[in-house]
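Quick heads-up: structures coming right below.
Laboratory data are not the source of any read-out in this text; all were calculated from the coordinates shown. These figures come from a predicted structure and were not determined experimentally. Cβ atoms are built from the backbone, for glycine too; each structure is taken alone.
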Structure P
Amino acid sequence: MSDSTLAFVHVGPLHRTESGIYSRATFLKFISNFDRYFDTVRIYGPVRTVTEVPQGSYAINAFDNVSVVPLPYWTRTLDYLRSPFSNTASVTARLLKDADKWDLLWLRDVHPATVVAYAVATSRDISTVLQIAGDPAALGQHHHAGMNRVLHQGGVKIVEAVQRRLSHTVPTLALSEEIREHLDEENSELWFSNLVPKSAVVSDEEARARLADFGEGPIRIAYVGRLSKAKGTHILGEAVDRLARSYDVQLELIGSIPDEPDEWLTALLDEPYTTAHGYIPNNELPDLYCESDIFVLPSFSEGVPKVLPEAFSAGLPVVTTRVGGIPDVLTEERECLMVSPGDVSSLADAISRIITSPNLRESLVIAGTAWAQKHSREAQMATALSIVADHYDVSVAVSPDS
C-alpha cells in the first residue's frame, strides 16, 4: 500500500524523555513490520514524562516514518475509567483531528480508547482491523482476589462481548483458537505477530553444524523471560535440579532479577548449575540463543510468545507448555515437545528425551526452523494485510518475500 498512513492505537504506556519517546522493544519491533507497506505510521497512545529511560525500552524516533500522537496518560483501564468523560472527550477530539489522513486503523486489543477509535473510523468510513494479542481471561488472573477478582471477571465478560461485537464488523486477528471461540469465526483468523525476519533464521546446514557440538561441555538449558511463578520459572528450576543428578547441565536464566527476589528465586540463583544473566537487550539475545543447547518455556499462561520463534530461528530444540495459543500454532512432537504446566516430572522427562536422543534433537530443530521460515515476520504481515484487502475489497500490494 503506497502513499498511505497507518493509524495505530496503543493502549500501553509510552515514556517521554529529553531525547525522545520510548516504548518496549517488542512493541517497536511489531511496529517496524509496517514500514514496507505504509509511508507513515502514527501511534496514538498515553504518554508520560519520565527522567530516565525504562529498562528494555527503545526510542520510537529511531524510525523515520513513525510518529507519536500523545493521548491522556493511563497505565490501566481502571485509570482511564476514573475520568471516563474527560478522557473519552480528549481521545475523540485528538483522533477526529487526524482521521481524514488515515488509510487503515489498526486496533490492538479492546480498551475504551480503541472503542472510541473504532467509532471515529466508522464515522469516516476508514478500513479497520482488530488484533487480539492477549486473552482477557488470563490477563492479571494471578493478581486478583476477593472483590477485585469478581470485578476482574466482570470486566473480562465485557471485553469478550465487545470483541465479539467488533469481530462481526471488522476483520479480526486472534492469537488462539480459544479466543476465536468468542468471535465471529467467519470474520476472524488465527494470527500472531512473529517478530523474526526470514533473514534471521538459521539454515538447515547451520542448524546441523550446531547440533554436532551438542554435549561438548555442559548442556545449556536456556530460559528467556520474567523470572516469576506465573512463567513457571520455579518449575523449570525443580526440573533442572532433577536433571543435574544425571547430566552435566547448566541453566541459563535471561531476564531481569528483582531487587528483592522471593525465597524460591534466591535459592535457584544460588544453585551451582544456574547462571543468571539478568536483563539482556534484544539485539544481544541472538548470541545467547546460539550459545545454548535447549530452550524451555514452562509458562502457566501465554499467547504465542515471541521467544519461541526466536528459539526456532536459532536452531534450538524446544520444550514448552500446552497453554494459550501455543497448541494452535505448533504441532506437538514435530516442532517442539509440550508438557502440562506445573508438571515437574513431565518437564524433566521431556528435556531428558532431547538430551539422550540425537534423532529427536535433529527432527525438532529442522521442523522448528522450517516453521520459523514459513511464519516469518514478512509472511505474517503479508497475511494480515491480505485479509484486510479481501474484507474491504481494496488493493494492497503484499508479498511474503517483499
Structure Q
Amino acid sequence: MSGTNQHAIFSKEQTLIAEAEEALRSGALQKEHEAAFTELLAGFRKTLRQCGRLMSMGDRMQAQLSELNRDIAAKEARYRSIFQCAAEGVFRTTADGAFAEVNPAMAAIFGWSSVTEFMQHNASLASLFNSAQAYADYLIELCGSGSVTRYEAALRRKDGTPVWVEISTQVLHADSQAECGTTHVGVVLDVTDHKHMLEELSHMARTDPLTGLSNRRCFMETAHAEVERMHRNGKPLSLLMLDIDHFKHVNDTWGHDVGDIVLKTFAACLSSTMRNVDICARLGGEEFAVLLPETDHESALLAAERLRNAIATMPVAGHEFSVSSSLGLTTLRYADLFCRDHPKGSAASEKTAQPAGQIVEDMLKRADIALYAAKKNGRNRTEVYPPQCATGCTLPRCA
C-alpha cells in the first residue's frame, strides 16, 4: 500500500498525534505529566508505523495471492483445453474405478456421441472390460506398481464389439492410508486398427498369397513345434511332399493364368481332403507339403492315396482337362528322435535327442527322395522313404 493510501486510512490517528505534539509544544500540560505523555505519544507513533507495515505486507500478500490465482486459472484453462481437445481418451476415476470425468475422445472411442451419454451408461472403468477377471488383473498391476504404461486390453464398445486399447494410468495418493490411492488418472489409446494391421501383416508373412495355404516359413515353424510336441507325447509324425505332374506343360499350353487356377484348385483340394489338424503348405512353385501330426505310417499312406485320388478327379474350373500328382511319404517315430553317442552295446552307449530343426530337414529330404521316386516310376503314385517302409518301419538312425 502506498504512503498516500496509508495516510488517508490513518488520518484520524495522524490528527491526534499532531494535536498531542502541539499540546507538548505549547506547554499546556503540567510538568509532572509531560514525560509520561511524551513516552505515550512515542509508543502510539511506533504502533501506528507497525500497523502501516502490516497493512503493506497484507497488500503484498494479497497481490501475490491474486497473481497465483490468475496463474492457477490460466493453467486450469490450458488443462481443460487439452482435456477437451485431446485425440486420446482421458479419464479420472476414484480409487474404486468410478468415473469422475472423461473427455469427448474417451466417449467417442467407445461409441458414445457425448460425454453425458457415456457417463450415464458407464459408471466405472470396470464396466468397459469384457470380464471382471480382466479388470482385476489390470487393477492388480496398477496398484502393485502405482502406474501402468501401455497396458493392452480388449474392452467393449457401446454396440458390444471389442475395441483394443492401450491404457496408461497413474495412481495419485492424496490419502496415504488408501491402498491404491484416492484418484486414478489415465489415457486410453485406441489401437484396434494397429492391432488388425499387425495381424494382417503376420498373416501375410505366414501365408502363400496365391493359394491361401501356409508358406514355407510358416510350415517350417509349425513342423518344428510338432517335433517338439512329439518329444512330449511320443506319437508318430508323418510328412507328405507332392507336386503337380507336368505342370510346366499346363503353363506352356494354357498360360500362366490357367496355371494359377490349377494351383488354387489344387490347394483347395488339399484343404478339403486332409484333416483340420493337418498342416498344408505351398513350399514354392508347384511343390506342396502336408504334415500329419499323430499319424503312423499306415494311416498316412491311406491319407496319401485318398488325396491322390481326389486330385486326379478334381475339376479345373472352365477347362476340360485334369491333373495328377506324385507324392512322397516319410514317417517319424519316437525312436527316430534320438541318436546313439557311441556304438550300440558299448558301455558308454547313450541316446541323445536330435535338434528339432535337423529332424525336420531330414524328414523333408526323405520325403523329397520318395517324391522323386514317384515321378521316376511313372507319376500319379505315392512312394515312401525308405522303400522297404511300404509295410511300415522306422527311419534309419543317425550315426
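Taking mean count of other Cβ atoms within 10 Å over residues 211-218 from the coordinates of each of P, Q, which one would give 17.9? The correct label is Q. Have a look at P, Q and say which one yields 10 for relative contact order in percent (Cα under 8 Å, 6 or more apart), as calculated. Traced to structure Q. For which of the structures P, Q does the calculation of helix-only ellipticity at 222 nm (-39500 (n - 2.57) for each DSSP H run of 4 or more, over all residues; to 500) return -17000? Source structure for this number: Q.
With Kirkwood radius over Cα pairs in Å, for residues 251-362 alone computed over the structures P, Q, the top value is the one for Q, the highest of the group.
Quick check on the output: 37, 24, 20 is semi-axes √(5λ) of the Cα gyration tensor in Å, derived from one of P, Q. Which one produced it? Among P, Q, the structure yielding 37, 24, 20 for semi-axes √(5λ) of the Cα gyration tensor in Å is P. Highest-scoring entry among P, Q, by distance in nm of label points 7 Å out along Cα→Cβ at positions 235 and 267, is Q.
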